[in-house]
1. Where does the value 29 come from, among 1, 2, 3, when relative contact order in percent (Cα under 8 Å, 6 or more apart) is the thing being computed?
2. If Cα extents along the principal axes in Å computes to 41, 38, 29, which of 1, 2, 3 did it come from?
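Values in this text are rule-based calculations from the coordinates and carry no lab data. Because the structure is a prediction, the values reported are computed rather than measured.
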Structure 1
Amino acid sequence: MNSIVSAQNIYSFTLKNIEGEETHISNYKGKVLLIVNTASECGFTPQFKELEELYQLYKDKGFEILAFPSNDFGKQEPLNGKEIQNFCTLNYKTTFQVFDKVHVKGKDAAPFYQFLSSKNLNGNLSSTPKWNFHKYLVNRNGEVVDYFYSTTKPTSAKIKKSIEKLMGG
């Protein structure tokens, strides 16, 4: 049996951060996570500002945002590595974790994104990103519990209520 299926949480994954270093998702055990596929040349790119606001609001309460740049939609992420990091920090003052560019859909989707988007793997829900800035909400046990389409702003009441519920407040 596939170990991803039996695990039913995200902690078995290791991914490269924006500096190319291996990062174990288990480092985020016990935290509420918002996982977002991002792009620097998208109509939703200004959501970086709201993502940072959301991160600042909840980071001291056990909340993290994990951003995964992707060029899967309209080739809207032409940058790589440090260029992406510089874009985010210079233009939007982001401080949350940005990972290396990945595929988030289709046959080339990273195993992590296959897990996030498939109920057969994560045990809870199926939702493949339809565009950049698709958001997955993960509880403190590493279980995918909700998702939000690109059109849902990060600081929306819907997302904040969901985060607060998972944080126990």
Structure 2
Amino acid sequence: MTKFAMLTAAVGMLASTAPAGAAETNVELKKVHMCCGGCAKEVAKILAKVEGVTGVTVDQKTTKARFTAADAKAAQRALDALAEGGFHGDTGGAKDFAFKDDSGVKPGNVKSVTVTGFHNSCGGCVDSFREAIKDVKGVTGDNAKAKVTTAEVTGDFDAAELVQALNKAGFHVKVKQ
């Protein structure tokens, strides 16, 4: 058997033992909160630690994070890790992975709600937080402070709309019960 034939046979055997449906996936997340270089470095650091994720690049200017996942399960682990770090992003409608709605928010108007777990390392993060919630109808204030990952938002507003606005701005939050 020639070396070429042996190599072809070996590659064929490896391909046949690969899990069905396992395919490398290029992921681009848009609108990830990255108000400063520190935020961008944190996003890159989180993604670099996820098993099955390679080729991580982040762009603070465009608020995009890109990576290659070994498969959809690795892509989901990456999103879960970002959420755990307080980051959220737009997956562009990916079908095999998504940010989980684990906020615990209940729809309906409230006078105040405490959100927790969001990335908040500097004054820029607080500014971005406030920018995200300013257009939520009925929000009148908040007590967000730099480097504190919990904030109370006050007014008379729909709590689910608040969470959606924060997610859209790249913050992953949970509602403190």
Structure 3
Amino acid sequence: MDFPVEELKKFALQCGFTHAGELDLKALVFMPEVREMCRAARCRAYGKNWRCPPACGSIEEAAARAAKYSFGMLVQTVGRTEDDFDYETMEKAGKEHAASFVKMMRELKKKYPDILGMGAGTCARCNPCTYPDAPCRFPEDSYSSMEAYGLWVSKVCELSGIPYYYGPNTITYTSCYLLK
């Protein structure tokens, strides 16, 4: 199937992303070392969220899930910070990115019902997450992160020919969609 790359990029920008580009599927290298960062609790969501490890499945399961797709799109939100400690702007850009991600996912599902979206950071749809006591309340709007899948995000961008770093005083949130 041919995918309308330019149309998808334009749509991503309309959804609120700063940048979008085609993801090179060969860049999807599922690395146990990245998953180990989750286990080390860098984001403090390991074992506390349905979309994070271990609940989201193994690296092997993630790779098998992704292998079913023939096209990928990377989307990014770049925030401009006043300095390295401008957490307010970082948080705002992260929330904007998550909202844009869900908005685009909902729309893409209409045409590509078997879409696989991987977000930036842990799913924060519910606070607190129901894991492990009850099923996910919003499975249609929840998602695992690229890191939860074991992907080194900056490397995926680099191998896809898309910048990850946009200069001093910037923060970049990156997500992707895989389509059949």
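1. Attributed to the structure labelled 1.
2. 1
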